[in-house]
Each structure stands twice: as structure tokens, then as C-alpha cells.
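Each in C-alpha cells, the structures are laid out below.
Read the figures in this text as sums done on the coordinates, not as results from a lab. Fair warning: this is a prediction, and the values are worked out from it, not measured in the lab. Cβ atoms are built from the backbone, for glycine too; each structure is taken alone.
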Structure P
Amino acid sequence: MHASGNIEPPFDPVWLTGVAAAVAEAENRVSPRLEDVYLERRLDLRVSARNGAPVVEECRSDGLAARWSVGNRDVLLARTGTSAEALHAVLAPYGRGLTLPERRPLPAAELDAPREWRRWAQELVTRTGEDALDLRLVERRSAVIRQGSWSAVETPPLVRARRVGKSASALLAVHDHPSLGEWLRELLAPPPARTWVPEPRSRLPVLFTAGTAGALLHELVGHLAESDLTARGLSPFAALGGAEVAPHGVTVIDDPGRQDLPGAFTVDDEGVQAGPIQLLSDGVLAGWLCDRRGGQLLNHPPGRGRRATWDRPPVARMSNLIMAPGTTRPQDLERDLENGLVVSRLSGATVDPTSGRVVIRIERGWEIRHGRRRRELGQLHVTGSALNLLANIDPAIGDDPQPEWRLGWCVKNGLPIATGSESPTILVRQLEVL
């Protein structure tokens, strides 16, 4: 069992230890076998403006689930609440003979906003103006019981900011990131008064400024390397392990240890210790993002089993995608473009794993001619094939890695989780305008 000394344990550690010992026998059965027990507490604190005054809305929730292996399928039994009674309800249907600790758990430390956050948020939404900004603080504390022990899952508190109205945009960041103020100012900056979009079906080189490529890599590399797609042969990467899929110099890792990025965690939601996984190594497809089941199918280490909420099973998901910087100055990449686009903000991207088609939603940027920025871009979509896009990344990579604050929640099968990314300036030689 383990929990770092940096934060309060998510639940009474003595009680967790007793529960872990009590359920160990059920984990050793052939069927039904207990895979794990997951307990979670959440705080969602929202601050917005109404009639010129700040309004605070607070939602606290908790729940737990037991995942059983019954024959050849998994059964998830979940309950709201984390009491001894709720625990008994998810263990009793298959846990014949289990004797849970009679000792009731001590109350856990209350989840609350970091010091001064409420006042800061109320002042900010008031200064910004009515209905212009919606701020949320999201925290969770959880624990996984498995194989006679328990692990605390530690994640940083996150700030979710959403600019509402006609020019809606969003931000997701660790609450105390030193660049948060700068990102908020950029989020709230008014859109350009006059914009331009290229002709549909135009094929143009696109330069993604530092950080912006994170959303692109999220779709091109992150989702396509997740084990649930790969093991079923549904990803274009499925048969390409060890193959060169991008130019030399393109190196991407998934790192939950980056505590300054929203996808950070110490232990995944299946109790596997966090660690970096290299996905691309100098352009070669080197690894997969696996939950425990996917790791068995692909013979690859697990550690990316993540749950959207306590009543959903863990699935293979990414954490923080980090692209290694190159040695090229970003201004040199821009100067060499004769006719193309420079993108400074994306509102998102999607990938169809079956076809490999990627659609990228551009929110801000410029037309570039003869190495100089000209007209500001309006919102538009560009597209391309995932494997072609990777192959068309210019090997001259910027030396300016930056976090991507615009990525927000990653939604897969309708379920959102927090992810992060960091990337330098990169050039994709050709994308098609939709």
C-alpha cells in the first residue's frame, strides 16, 4: 500500500488496509474473481457571473465500484457513496464468504479549493463582465484496492475556464501553473475583426506554433496507440509496431509524471505505478498505451487504465503527450514558407480510427506569404490521413516546446478525462482545407 506524504490520504488508510486484506481471497479465485475495488471523491466548484455578481456552485460527489471477472466477461458493480454499506453492496453479490472489517472508516479530510482560489475566481469573473467567463475548479481523490494492498491515485487540482458567447473557447490547466494568467488573457482576447479563409480543397503547408501541435499529436499518435483500438486491429498503427511512421527526429512520449500538465497522475486507476511510455522514437513506432487487459494482449507494460468516473470501467487512455524539441528556430521555419497557414490556436481535432482520417479545427492563425504573416484566419477545418500527416511532418522541428492549454478534456466513447500535451513548432507539409 502507498500514498505520498504530499497530500491527505483519500480515505482512512487503516480501513483501506483492512478491506484489502479481507478481499484478497476473492482476488485469487478462478471465477468469479475480484479484479479491483475503486473508490473516488470529487469536487467541482464553479464560479460564473449572473446579473453582474459572482455566483458559486459547488458539487461534491463520491462513489465506489468493484470489478469482477465472471466467466469470460467483466462485471462492474457501482454504488454512490463510499460507506461500509456501499462497499458491502458491490462485494456481496459475488463475494461469497467475504468478511469485511467491522471497524467503520474514519472521515476523510474534506476536499476544498486551494487557498484564495474562490476569491480570485470571483474577482476575475466580475472584472471580465457578465456572462463572459465560466471558471471551474475540479479535484478528485481516489484509491485502488488490488491484490491485498491499496494505492492512492494522486492528481493535481485543475482549472477549467470557458469563454462563453459567440467566440466561445476553453482552457484546461493545473491550478497553480505559472503561465495560467497569461493563458487566461489570451483566452479572453477579442477575436479579430476581419478574417480570411482559404478556398475549400486547397492543399497547403500548415505551421503549428509551439504548443498548438499538441492537439494534433493527441489524435495522430495518442488515440491511435491506445491498446483497445490496436488489439482489435482498428487502429492504422495495429500492424506497424517497430516501423518508421514519421521522419527521424520525431519523438513522442506519454508522461503522467509531468505534474504541471492536466493529465498527471501518480498511479493509474487500476493501481499501476505511473511511468513514461515512449510511443515514437526518432519516427519509429515504439510503444502502446495499455490498460492491464491491453497489456496482456499486446505483451506490453500497462499503466494507462483510466476511469472517467467511479461507475465506469477503466480503459486505455493517454495522459500527457510530450514531443521532443528539435534545433530549428521557429522564425526560420516561418520565414521559409512561400504560401501556407500559421496556426496559433486549435479548438480541437478528431480522428476516425477505421479510416485514419483526421479533421483539425483551426480557431486562430494567419495566412503566410513569402515568409510573412498577412491576413488573420477565420475558423476553418483542415484534414488529412493520419499516416500521411505523420510522414509529412518536416524533420526541421522547432526548439521551443510549450504546453498546450487549449486541449481541454479528451472525450472518448462519450466519456471525458483530463489530458495534457507539450510540443514545439512543427510544419506539416500538406493539409487539405474542408
Structure Q
Amino acid sequence: MTTDRRNFLKLMGAGGVGASLAACSTTGTGLDKSAGRRVVVVGGGFGGTIAAKYIRMQDKSIEVVLIEPNRQFLSCPLSNLYITGLFPDLSSLTIGYDKLAANNGIKMIYDRVTAIDPAKKTVTVSGGTVIDYDRLVLSPGVDFRTEELDGYDLATTPEIMPHAWKAGPQSVLLRKQLEDMPNGGTVVLTVPLAPFRCPPGPYERTSLIAMYLKQHKPKSKIIVLDANPDIASKAGLFRRGWKKHYEGIIQYRAAHKVTAVNAKTHSVFIEGMEEVKGDVVNVIPPQRAGRIASVAGLIGPDKAWCPVNGTTFESSLQKNIHVIGDACIAGAMPKSAHSANSEAKVCAINVVALMNGKETVEMSGVNTCFSYLSATEAVSVAGVYVVKAGQIVAVPNSGGVSPDLSEAEAIYAASWLKNILTEMST
């Protein structure tokens, strides 16, 4: 592990348990809820922070406990700019929770949830503390289905073939690998079958890696092996950008599903047969809801994601537990940061309504997603969503994609990140 990555892990508080006991223990912290009502929120990302904040904003009589293992949150959106050198460090992607907790009266527990008992309505953290709840909001993000990749070892493969699909040490590693790669080397990037977190993310990363190669290693190329039949989002705009800026650098191969890897030889295998080697190999594994969702019995028949009520985001499988963000099945809404923010607000309104015996409100969700194609140009997609016949659907003609690559969209993207992180941290 490099010095930079060691320092990063110290900064993020990877130990978690010691920090949690110092921040909030069972002695004198109000964790006995016999005197009132409590919502526990698990996961301090784009969904969890907003759910915690908006529940407290609407009803101060409800105690909110937010459980998160890290003392700082790192944004995956726009982390591709750090990976390819456009951001000098991770500071612009990083927020803490102190102001959020102080400004809104949220109790923070820095620890990892190890068990959820829906019958007893309790959450257990790795430090041993058991916390009871009236309602639970789960925003656990994603985990990886690495068992679908023959030869993938959780302990060693990511250190050789980084996924960088959770921002942090993996982002640092992938950036260093690109910097160390010889001019004339090959980058291989693999895209899993949808659905996965941030549908346009792999193609933004492809664009920015190609930009980096063009500027710093002009004899190099990037091969994209996409398990999907086509680019998953904003396909026309990505193709236009690649033709404009990176012709001859990007080799895009649709319907090429990687099913096996060999970290020792820096190889991936398409359908277990054709071998493709790279100097840098960015394997993005297929995904599922975060592990704790499975522990709590929230995963549906697809064995990957959590079915929910489209209006309240209450689990279809366990009462009094709501699932938001990447982990849930939200119909037409994509697995994006902005979707998680929107779902959290709707969920919070209806959690408060349910706890006060009031009628729930109709779901109205929004999403916008920006993607950089160069240092100064970006594109976006937007949509509005409602519930019809129990399903979340897109409102016809409510959104769409950018007409073209635009410097203005790049400015909007930077502003979007600043605004959404500010809302999460204050």
C-alpha cells in the first residue's frame, strides 16, 4: 500500500469501531428510546444523509440516529476527474458529518451495522451496541457480485485490477496505475450488465482516460469490454464526443461480457474464452444491494436488489424498513446520486406521515446526471418520475439529454456537485 493510500485510510477512519464508541455509546447518549420515537438511518451517503436531515426538519420530536462507518464521505460522482488528474486531490469530493449532526440534532454513530432484526426492530453494530427503532431507513449503496467472475479474489484482485466504483483508495490506486503505465500501454475497462450504480459512469471514465492518454501517453489506447448491447446512457452524445476527441484511442466492444479474470497475467476473459490483456485493467464487477440488505432479508427474487413501495419506499418484504438509493428497485429511476437524494426526500416525508398517523403523499421524483467527456465539456440527462399502478415511471417529455457537448454543462456539473454535497453536510 502506498503512503498516499495509508494516509487516505487514516483520514477516512477505516477502523470505525473506536470512533463510534467515542462519538456515541449506550451510556448517557439517549439511545434508550423509551421516552420517545426513533428513526435509525443506515448509510451516510447521498440518500441516508438527506433522509436523516429531512425527517428532523419535519418533526423535531422524532429522534434520528445516523449510522455510518466512516467519519467522512467521498463522492463517487466526479471521482473520474480525480482519477485522470483533473482534480489534484480528493478534497473537493469529501465532506464530514459534524455540521449535519449539529445543525439538525442528528445523533451520529460511527460504526458498521452487522445485524438487523425486523421482528424486534433492532439494529446491531460491530461494537456490540443494539439500537431499537420505530422505523428504519436503509441506504446501503452497492456491493459486488464478484462470484460471477471466475478467478476474482476479493482480497487480492482489486489491488491489481481496481474497480474504483467506490471512491477512495481504489480511486487513488487506479490513478497511480495510469500514471505509471508506459507510453504505448493498453488500458482495459470492463462494464457489467445493467443495472449498476451510475449508468453513464463507465463511459465518462472511458472518455477521461482517453483524454489522459491523448495528453500524456499518446501511443496508448483503451479497450472497453461492455457486457451490454450498447452504451447504457447518453449513447449518441458519448459517440459524438469520442469521434470528436478520441478517434483511434478508444476501442469500444459492445456485447462483450467478461466472465473471468487472471490478475497475475493482467487478463480478462470474454465469456470465459477470448483473452484480453492490459497494462492497466479496470474491472467493474456486476453489482447488488449492499450486504446488510441481504442480512435483513430485503433482497427480492432477482437476488440483487430490494423491492419497495414506490410511494413510501417501504420494503415489500419487511415492515417498517425503508430502502432508498442504489439498493432499491425504483422502476424507471436510475441508480444515481440525484435519484438517491430525491428518493430520500420523498421517503422522509412519508416516514414522518406514517409515524404521525397521516396520509402519505404521492411520489414525485427527479434525476439529473452529468458526465464529462473532456476537461472542459460535459453532457447531462434529466427526468421526472411519478408512481402509476404501483410502479415508478418517467413522466413523458419531462426531461431528456443535452443537445451536444457543452462547456456550460461542465460548469453546471461542478456546481451540482458543490450544491448536493453542501445539502448533505449542513
Candidates P, Q; helix-only ellipticity at 222 nm (-39500 (n - 2.57) for each DSSP H run of 4 or more, over all residues; to 500) computed = -9000; producing structure is Q
If you rank structures P, Q by FRET efficiency 1/(1 + (r/R0)^6) of positions 40 and 392 (r between Cβ atoms, R0 = 41 Å, to 0.05), the highest one is Q
